[in-house]
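In what follows, structures are represented as structure tokens.
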Structure I
Amino acid sequence: MLFNSLPFLTSFSFFFAIYLFLSKKHQNILLLLYGLYFYSYWNWKMTFLLLFSILVNFAIGIAIDTQQNPSSKKRVLVAGIAFNLLLLGWFKYLVFVLGLFEDGIRLFEPGFSIWKPEILLPVGVSFYTFHNISYLVEIHSSRISASRNFISFAVYDIFFPLLLAGPIERPNSLLPQLEKERKTDTNSFFSGMSLFVWGIFLKTVIADPLAKFVDGALVAGGELPPGILWMVAPAFAFQVYADFSGYSNCARGLAEMMGFKLMNNFHRPFFASNPSQFWQRWHISLSSWLRDYVYIPLGGNRFGFFKQNLNIMFVWLLGGLWHGATYGYLIWGIYLGACIVLYNLTKKLFLSRLSFESILLTYLGRCFTFLSFAFGLLLFRVNDPSELIRYLRNIFSFGWETLQWSYVFLFMIPILVFDYTQEKKQTLEADWEINTRPYRFLFFFFVLFVLFALVSPFDKQEFFYFQF
């Protein structure tokens, strides 16, 4: 079920009207039931897989918590992580691995083929798998205790605002909120509503029109006008940003209306001045997850410059594959790691020797960081080597279409203006000013919903990150 659809807006209105009058215990039961309804709206059969995952992880969490022997505790943890990775691997990576094997054999025996099963990828499987792994690791590290309340744990795993596309909320943040009384007041309602409306605006008024432009320009096998990718790449970057941050804002807004606080998944990433800083601002829940559960356990930066950057390459190889099981995502992950390693090398050899901070260098860094990310995203669209070569040739050709540039830039303006004003204020959270200026909120609400109704009335365009 999509946030930008009539079925969701109607069902959530009924759900929320009941939710407000229930105690914490009954609110959690209602959250579980609505979460199951919300997920089953996509494919009710896959709801059983999600419930199976919840049951197994609930039991493994208690098993880890009750083990007294450290080695036994570690064995249970390894078994739990293996279960989650096998679940993810079967549904997301089995066909890709078989394809890799097939392609490898074809190098020596052309025409070789292997049977590959047709497997439906469950929506949100990458998110709730990482959700569960962090839960088990935190119990093993004694940073949290295993939940003994099945309803609370099930809601942690099936909390509908973040179920399909994150953010990947940590158990030590979300579980305590599920186990205590929650307070909803006028400020939290209006603040949450403003986040939700802004998210819908980003999705329907900015991301969806840009998606149509990008999809039209990148038709597989179609002719690419000279230099078109210099326009398509920034448009694609803003499309993905508006789409994904739009979903995150919707999720955070809905949660806040119900008395929850979720982490901010984006912190004005296009103002980052280097690739390392970019990933501290973009999809923060994933990059921090990879840092805490992969990069640091591998040694982080504790064993020298070479090992540090080797760890970075491995982490972003996994990050690329987390997004999808194709050659494009694999290359994208390597590309991301290479960008950060190249920056680290430049910083070590040159930038660290500068005795001054240059505004020019900051702005050049922002341009380079944005363009490297934007052109890297095109790897999402690469299905075979010939497509990659076609893109590379187009990048090194030049053309200019003033009308198209104006069209694309028009959809970038709202994000640029909003993020610039927040960057100037140096705020971590968007400053909606609803506490002291309620009429501004009402005007904001009215204008955005009018635009929403005019431009994309309940158009059922899936959010970009649902595919992951």
Structure II
Amino acid sequence: MKRTLALALVTLACAGCSPIGPDYERPEIELPQNWKSLPGANPALWKPATPADDVPKDKWWKAFNDKMLEDLIEQCLTNNNTLQVSLARLDQAIAQSEARGAALLPSLNLGATATRVRTSENRPTNTYTSVNASTTQNDFRPVAVMTYEIDWLGKVRRDVEASSNTAAQAAADTENVRLLLTAQLASAYFLMRQYDEEIRILSNIVAIQKKLLDLIQKRYDLGAAGRTELSQQMALSESSGAQLEMLRSLRNVQENLIATLTGTPAALFSIAPGRLPNQPPVFPVSLPSSLLERRPDVAAAERAMAAANAQVGVAKAAFFPSLLIAPTFLGADSTNIANLLSVPSIIWTLGVTATQTLFDGGRTSANYRFAQAGYRATAAGYRQTITVAIQETQDAMSSVQQLERARNKQDEAVRNLDKAYQISAIRYREGLDTAQTLALIQQNQLTAQRIKWQMHGGQFLANIALVKALGGGWDGYRDLKPELSTDNKK
């Protein structure tokens, strides 16, 4: 009994030792203190991120206040097969982590045998003087067998640590898939709405060009216009018609993409034409350092690095002996069931098995180097993920700034063309301008409006890219106020 107690104390002492291998520490990454901004950028394009922000944190798409978009994204999160695959892999990772964690506890199995045996009278004897006799007897043997690996080096704990980090990586990967899908669907939806606006404007342009063609045709018939003028207008009308068909085709592509993202066959899916909202919402922008906590892909890369670090400890433990409490069992053995639970029938064994690899052709060393290289690879991947995250955020912020400037200039161009059309309409009513002149000015006006809607749609796409680059609403918004530099970098 004393020996058993001593063995248990040794086991507990070993279990309390620090696990073998390096302890994980997240590497320091040099991050910029703030984002760069174009000189004179409009500060109202984004706002500091605060915990009490009105923008929805878990469902960022609600900030657009578009019921159809919200319904489509809800369908996507429910029916999208890519997301279902990611969720299934997350369940696998969690189950595997729980299975690895079970190795920290002993394994206990219960078994029983019941046999009736007859021995041979002619079997070999132990001595020349002994006489054998044939016997028939029962043997009842219930036993409880326990096996347990003594984690004296922390190999099992490192393995559990690795599997736990792998499960956390799978969870972050699932959040990243959710973010990518919602951003892709929102981009496709607003691009489709941009095409709706362009189709509306271009349809008007085509109608005006048809009227111009009719006017020129009449002038040509009267000899007031040349064949060149007529041919140019015919070519222009056909070209605009071709652009209109191309826009309709592009709209169908986005509509089919939305169908696939929502898990609906494209042949059974359609969305009626609609309008693009007047102004995109303003999203919070926090400091570059917050990307380490906000972006799920950065979190996934960091967890992969932690898992690889733990695997280094697992590989290193292979250089040392492994200790296993086995064979260990407690049971009973009797020829009579009535006496099976009596003290004389009790049997037990307690033992420890130690194994040490003496020669394996360098396999253990190779596995150790493999684990070290795996950690270096994940560390480089982590740094690259952060670098890409900063680039994507800066690109999105620059696009928001540039498109806002371009949109302001185009708005001014549209206003001037509106004035030109109003003046030409007055001159036409007074007989100072021809119908052709008025139609040409209106055509230019509509063309400018089409460019305006292209830029406006680009603003929505840029804001969605900014939300995606900032990690969406995965980790909430932090109370950090970004500072925008106003250097001359462009």
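Computed from the coordinates by the stated procedures, all read-outs in this text should not be read as laboratory data. The structure presented is a predicted model; accordingly, all values stated were derived computationally and were not measured. Cβ atoms are built from the backbone, for glycine too; each structure is taken alone.
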Given that distance in nm of label points 7 Å out along Cα→Cβ at positions 181 and 277, derived from a single structure, equals 4.5, which label among I, II identifies that structure?
-> I
For relative contact order in percent (Cα under 8 Å, 6 or more apart), which of the structures I, II scores highest?
-> II
Given 30.0 for Kirkwood radius over Cα pairs in Å, calculated: source structure among I, II | II
